[in-house]
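Heads up, there are several structures right after this.
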Structure I
Amino acid sequence: MTNRYQPIDFTLHNYLEQACDAHYDVLLELRDDSRVEGQCINTEVHPDRSEWLVCKTRYQYTKIRLDFITRMKSLTPGASFSEVIPAAQAIFKS
């Protein structure tokens with residue numbers, strides 16, 4: 001597994017932006033099998049051109065590199081999607 005950032009699909013990026021714009025609560029599953037539950041706040045680009053999701057968790061703000069996300073499940077009722085799986089490029093609508 002490489003540590004070099006792998007850009008994500010544009011369509012999937014749009015769902016992340018939607019989640020941030022609406023401040024969706026999400027459950028994220030990551031490449032290392034860990035999980036993060038929090039509210040999507042923003043995305044940002046670092047100097048190395050890697051892209052990150054800023055989430056507000058229960059106790060702090062945390063940044064997650066977008067290519068580490070293996071699944072994003074919406075916990076917000078009425079969200080425009082229920083689940084996004086980047087590796088499979090699958091998007092499930094609510």
Structure II
Amino acid sequence: MLEEISTKSENIRIGQRNYHYCTLYPSGHLLPLLDVRTGVEIPAYPATLARISVLTRLEAVRILRALQKPQPARLSDMRERIRQATMNQM
């Protein structure tokens with residue numbers, strides 16, 4: 001439980017960095033968020049905001065599960081939830 005809280009806090013820090021970096025460089029590379037269950041980077045995390053917009057349903061579900069976020073029914077909503085988490089806007 002304590003490890004999950006620490007990982008979630010680290011994801012907030014990473015999201016803040018991604019937000020500020022992408023404000024300056026909209027096509028810049030993102031830092032990957034961490035899997036809340038393991039504390040390690042989520043494999044094959046989208047490297048850019050543009051990449052988030054083309055995630056498949058399977059990829060989006062895998063990422064949302066790793067982040068322990070609810071999975072909306074629509075793929076576009078899944079992508080938006082990942083974008084928000086990536087940019088610390090949730």
For which of I, II does mean count of other Cβ atoms within 10 Å over residues 30-37, calculated from the coordinates, equal 11.4? I
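Figure out for me which of the structures I, II the number -0.22, -0.43, -0.64, -1.26 belongs to, where log10 I(q)/I(0) by the Debye sum over Cα atoms at q = 0.10, 0.14, 0.17, 0.24 Å⁻¹ was derived from the coordinates.
Working: I: -0.22, -0.44, -0.66, -1.40; II: -0.22, -0.43, -0.64, -1.26.
Considering all the candidates, the number was obtained from II.
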Thinking of I, II, which structure, once distance in nm of label points 7 Å out along Cα→Cβ at positions 6 and 70 is computed, gives back 1.2? I
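-4000 is what came out when helix-only ellipticity at 222 nm (-39500 (n - 2.57) for each DSSP H run of 4 or more, over all residues; to 500) was calculated for one structure; which of I, II is it?
Working: I: -4000; II: -17500.
The read-out comes from structure I.
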Given that relative contact order in percent (Cα under 8 Å, 6 or more apart), derived from a single structure, equals 32, which label among I, II identifies that structure? II
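A short reminder: the numbers here are calculations on the coordinates, not readings from a lab. Everything numeric here is computed off the predicted structure, so don't read it as measured data. Cβ atoms are built from the backbone, for glycine too; each structure is taken alone.
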